[in-house]
Structure 1
Amino acid sequence: MKTIHSYWAYLVLAILIITVANAIYGLLKKKSFSDKDLRLGLFTLIFSHIQLLIGLGWYFSSPYYKALKANGSEVMGDAASRLLAIEHPVMMILATIIITIGWSKHKKKTEDHKKFKTFVIFYGIGLLLILSKIPWNQWPLV
């Protein structure tokens with residue numbers, strides 16, 4: 001499950017970066033919000049939710065969760081353990097929530113530039129949160 005979670009993360013990051021870049025481009029070039037833009041946002045939302053579900057499945061069966069339950073103060077005292085047991089899961093949940101809020105908010109916008117702006121803000125914040133708490137030293141390289 002950890003392997004699936006790690007490799008699915010590449011897909012999530014790729015589509016999230018593409019969606020944010022596309023939204024920035026659409027905003028700056030004053031483009032109309034097309035079906036392609038809608039689909040990019042939707043696929044990003046779906047991929048991030050799948051990643052969250054895989055991650056939660058992995059987390060609750062992981063040694064990090066078991067260590068946290070057994071001796072929370074020791075886990076909290078070690079930065080590497082704390083990252084994997086607390087910081088990474090919480091930040092990924094928050095990032096997914098923010099992406100979901102961005103998807104919901106963009107649907108209420110009627111002007112194209114406001115839809116792009118909503119994606120830039122919410123999906124961009126989600127991207128930054130994800131990048132900030134990826135355990136880079138444990139992430140497999142393709």
Structure 2
Amino acid sequence: MQEIMQFISRNPILCIAWVALLGAVLFTTFKGIASKVKVISRGEATRLINKEDAVVVDLRQRDDFRKGHIAGSVNLLPNEIKANNVGELEKHKSAPVIVVDGTGMQAQAPANALTNAGFEKVYVLKDGISGWIGENLPLVRGK
């Protein structure tokens with residue numbers, strides 16, 4: 001115990017950084033566990049689409065959406081979701097909704113907004129469209 005105290009007294013910045021990192025890891029872990037929005041794999045997304053008629057919401061820009069998107073997906077921009085302008089998605093509040101972006105990094109906030117708007121089952125696709133393409137899963141073009 002005395003050695004630990006000596007280490008702390010000799011390396012206060014290192015110890016503060018370690019405690020801060022530990023706090024950040026614990027915060028993000030508990031936030032993910034407590035969140036109503038779950039991150040799902042491509043296999044789980046495929047199962048939800050095929051078995052439970054999940055609706056896919058693609059957050060990418062219109063040009064990227066036209067170049068290739070998951071079949072049957074709806075193209076909504078994050079600011080449209082934030083403004084609660086979800087259009088045809090409104091009638092699917094009880095169906096599973098899978099939120100997809102380019103890399104899976106910016107989908108959490110719009111997914112939370114959908115949950116707050118009353119959507120019951122909202123998911124985020126891990127790694128987004130880039131992960132979907134990486135596993136050679138099908139995309140459709142146009143629209």
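Matching task: 0.10 is the computed value of FRET efficiency 1/(1 + (r/R0)^6) of positions 10 and 122 (r between Cβ atoms, R0 = 35 Å, to 0.05). Pick the structure from 1, 2. Could the numbers behind the result be given before it?
Details: 1: 0.95; 2: 0.10.
Computed on structure 2.
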For relative contact order in percent (Cα under 8 Å, 6 or more apart), which structure out of 1, 2 has the highest calculated value?
1
Of the structures labelled 1, 2, which one yields -14500 when helix-only ellipticity at 222 nm (-39500 (n - 2.57) for each DSSP H run of 4 or more, over all residues; to 500) is computed from its coordinates?
2
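Between 1, 2, which one scores greatest on mean count of other Cβ atoms within 10 Å over residues 66-73? Display every interim value, and only then the final one.
Values: 1: 12.5; 2: 15.8.
Once mean count of other Cβ atoms within 10 Å over residues 66-73 is worked out for each structure, 2 has the highest.
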A value of 0.95 was computed for FRET efficiency 1/(1 + (r/R0)^6) of positions 2 and 98 (r between Cβ atoms, R0 = 41 Å, to 0.05); which of 1, 2 is the source structure?
1
With P(r) over Cα pairs in 10 Å bins from 0, in percent computed for every candidate in 1, 2, 11, 36, 25, 10, 9, 7, 1 is reproduced by structure 2
When 1, 2 are compared on Rg/Rh (Cα atoms, Kirkwood Rh), for residues 18-73 alone, the highest value belongs to 1
For structures 1, 2, which has the highest computed value of distance in nm of label points 7 Å out along Cα→Cβ at positions 26 and 58?
2
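FYI, it's all coordinate maths here, none of it is from the lab. Nothing here was measured: the structure is a model prediction, and the numbers come from that model. Cβ atoms are built from the backbone, for glycine too; each structure is taken alone.
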